[in-house]
Structure 1
Amino acid sequence: SGAELLVSYNTTTSFYPRFPTLTQWKQYGTNFNWEKDYIPGSANYYRFQQNVRNAITIGAPMHFHLGHQLTAHLTPYYMHSDGYGDVGSSLSNTGSYYGNIPAGNLNVSPSYNGSFPVSITDTFKENNAGLNASLSWKHGHNTLTVGYWYAYFTQPEAATYAAADANGSIASMSGKYPVVSAAGDVLHSYNINFMQQTNTAYIVDEYSALNDRLKLSAAFKESMITRQLTQIMPGLPSYRNGNSDAVPLPQVMASYQITPNDQIFVNGTTGFAEPAGWPSYADFISVATGKQTRGHAQNLKPEYAISEELGYRHHGFVNVNIALFNYNFTNRQVSTTEVVGGTRVSSSINGGGQTSRGATIELGLKPWHHLSPYISGQYIHATIDNNLRASSGDYLRTKGKLAVNTPEFTASVGILYDNGSAFGGLLFNYVGSQYSTFMNDEKMPAYETLNMNFGYRFQSAGFLHRPQIQLNLVNLGLGNKGYLSSTYSVATNAHATTGVYGTAIAASAPTYNVAGGFAGIVSVSSGF
């Protein structure tokens, strides 16, 4: 029996980059960024785009041997994070609204043509506490485990406005001195409180036979999720919104050891995912017009996935892993980022049905004269199974098109050297092009990266155990040029199109994450 206490704390301060469209990337490249110096009246100053996050995690895993082959496991935990994210924008001195109520004269100076630059401050606090408890009984070749997981999560979050002075300085980036209406009400883009409760019961039965060469596992989990969002904003049609889901999740797995070095395996699993974050449950109202700009999502069904995998592993001088897989999704939740009320929030789009099939292969060599080469590759063919509903109520002709954010080909080739003292490595990665719209009318280009590292481990000295120095060279060959690494916000269609029922559907451009160019990093470390 035993118990542990694990505590971690982290704080970060950074500035949001500017996320380009494909057209902006082609025109400006890495020069498409925020202004490094403040221009009076402009909201594009980089200091308006600050992001601060503090996080603490506490866990206490415990296990108890109760005799009679019974073992109990308890893991209570608590996670807290808070901070704020700022985005540059502007407010009208006389034409702004608190919800649907005119805010009156805000009397903020300096003013530029009746408006003034602000930093929209999104402040949040996240509290997540839970307990995972299980009891295992081992009898002969069989191990039976039953367990229960409970978690409670709360997240109050609000977006306010902080005005800039003539030099572009903000009195408080954390929202201490917000802009208020003539009546004294703090102006908000939104002001929500989000709650989630998770109850999950599970049972797992594992069986070994033929001298442990055959291993069988069957499991079942029932997850029950309840979500609720409340928002205090005048003029919104709904004060409270939410949903509850109960999802059955069976799983079967089997493996057979053909020889001591060769194994075949087959897995059948299920999984689910709720819509990302709270924005799917919220209504939004514009501070510029006092009118509702977006209602909460109507289709809040969770994603459900059924997956099958068949594979072969060989362990020896040459290590081999080959697998074929098939995934079927309903209510596919595609994670994205959108701007609501001027701020960036994580959300998801219900992409309907999706089928993904493919294969992976990995080959690696055990150290030979201190050298270990490695190669891997994956092919995946992912298609959308139905037409996607557009915001207009019509449907886009997406059935049969390729899924977003899914490159068909990825590959890695590398080699390591390590003689116990001197070490180094070279790794090349290739990621194929991937669509960023459901209509497949825009895609992110393929990209390659080449990274190198080398260093030296010294002999132990005093209380220092094998201190080492290492140099990492990132993105060799790119120079100072960056590249598009992923989609920041997906779109339904990058070009205007006509829906199934003849409705004109306007275009919207996806935006992208820009990865850095070449970097050299030196690190020094030691054990104690």
Structure 2
Amino acid sequence: MAIKQLAPTLSVAPQIMPADVEDLSAMGFRSILCNRPDGEGADQPMAAQIEAAARAAGLGFAYVPAVAGALTDADAAAMRRALDSLPGPVLAYCRSGARAEKLAEMADMVCVRNAGHYDVLIVGGGSAGIATAASILKRRRGIHLAIVEPSNAHYYQPGWTMVGAGVFESGFTRRDEAGLIPRGVEWIKASASTFLPDEKQVVLNDGRRVSYIVLVVCPGIVLDWNAIPGLSDALGHDGVTSNYRYDLAPYTNRLVKQFKGGRALFTQPPMPIKCAGAPQKAMYLSCHRWEKSGVLGSSDVQFHTAGAVLFGVPAYVPALMDYVDRYDINLNFGSKLVEIDSASKTAIFEQADGDGVKRVAERYDMIHVVPPQVAPDFVRTSPLAAASGFVEVDEATLRHPRYPDIFALGDACSASNAKTMAAARKQAPVVAVNVLAALDGKPPVATYDGYGSCPLTVEAGKIVLAEFGYGGTLMPSFPNWLIDGTRPSRLSWLLKDTILPPVYWHGMLKGREWMVKPHMIGA
């Protein structure tokens, strides 16, 4: 079969037969598109026969018939709609492949004609993207603004720790993306694939190019589950879980509730990761439940962290160590999870010692895993990336040092702050006012101080409220007499349990900058 690749997500071929579909699936195609009208040739299978074979193989299918030598703009528009709706890679076919190729070319022209041009283009419709859009529009209505985001669902990820602890229901943390996009913002439901900063364009996964005056990049961070051999297949059964996934946090709750003693392992990979305290939060909340149920005494709880310290800001370590001692947790520093053998319920760690690196096997009854985390591929391989792979920014203004019309925030930017929702909440207004300044041809007018917050849930009802900026500088939001962030507090639990979720949904994502007004340069 002569297959010609036109783009990473589109290839064309001559007439295929139903028997070819299984081989095409094995080659990695996820959809088939028929451009040949039924009845064109005597030996030609009907499109419905190809569709039936495609559906049986789990592939998408579209029928866009077009007459050779008489292709029209309507044919091209239909081709564009089909390519936009089908999962890729797509194989399009006709009698010889030439008609499908010409239609693809015409569809690209439709795409170019329809490509949007925006005052502000935001790549990423998570917490950072929506909050930034809302903050921009609060200040200046009428901005032509679009968000590039492929997902239909939006998650309040800080709530997953509470789901794993049995405090929140998982549905409490999920809402439809469409209902959160600010009014006046165009939602481009696609993924970014390439940045062309010299042309002031972003290429989407379907080949469209979108142009901008100012670009904001905040697509988040990628959880690399496949980086640990055996982990992906083990997740969700036989005691392997993670609060870092919406569908797994309820399993954490179930495992902890059913635990009757034994060995429980909790892991933390090398930095950077989102919410660096979350691996510990799961552990402390689990231990507290086991303490109350009377099984903690018959449990061997181990914390394996690739880092050299329990927490990166020393002021909070004494309070955490009190709970480590109370729960009799065995700390293992410089211990990186490198493999899961689910058949034997064994975790393999690499640990440094005086003779180099050794591999240590630990059997488990349950294990809470946090995967390594990296920048998205299209960021890491782009001209925008720093050496770390994340979008390079000036730490204060969050503007790219080489492209003054580009800003980044949230988990995808290279700033050395902790990657937390609280950081994005503080960054969004700073980026918003600096974006508007850039639109006006002016330099940045606001700065970000590195603020981040990590409410460390040390037991049900108490939290060590870690708040800090660049360099580990303590940055408490409340007076010490109200909340001493270095000590466990019931008021801090109330903050996380009751106050922060509505602040997120009804404040941050609506452009309401409660307690996070941007610091203006010279003010």
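Read-outs throughout are calculated quantities, based only on the coordinates presented, and are distinct from any laboratory measurement. A quick note: this is a predicted structure, and the numbers were derived from the prediction, not measured. Cβ atoms are built from the backbone, for glycine too; each structure is taken alone.
For the set 1, 2, ranking by mean count of other Cβ atoms within 10 Å over residues 38-45 places 1 highest.
For the read-out distance in nm of label points 7 Å out along Cα→Cβ at positions 270 and 462, a value of 3.6 was computed from one structure; give its label from 1, 2. For distance in nm of label points 7 Å out along Cα→Cβ at positions 270 and 462, the value 3.6 is produced by structure 2. Which of 1, 2 yields 1.7 for distance in nm of label points 7 Å out along Cα→Cβ at positions 46 and 478, as computed? Going label by label, the one that fits is 1.
Assuming 65, 46, 39 is Cα extents along the principal axes in Å, for residues 246-485 alone as calculated from a single structure, say which of 1, 2 it is. The read-out was computed on structure 2. Which one of 1, 2 has helix-only ellipticity at 222 nm (-39500 (n - 2.57) for each DSSP H run of 4 or more, over all residues; to 500), as calculated from the coordinates, equal to -500? Going through each structure in turn, the value belongs to 1.
Taking mean count of other Cβ atoms within 10 Å over residues 118-125 as the criterion, which structure among 1, 2 has the greatest value? If we compare mean count of other Cβ atoms within 10 Å over residues 118-125 over 1, 2, the biggest value is for 2. For the read-out relative contact order in percent (Cα under 8 Å, 6 or more apart), a value of 13 was computed from one structure; give its label from 1, 2. Considering all the candidates, the number was obtained from 2.
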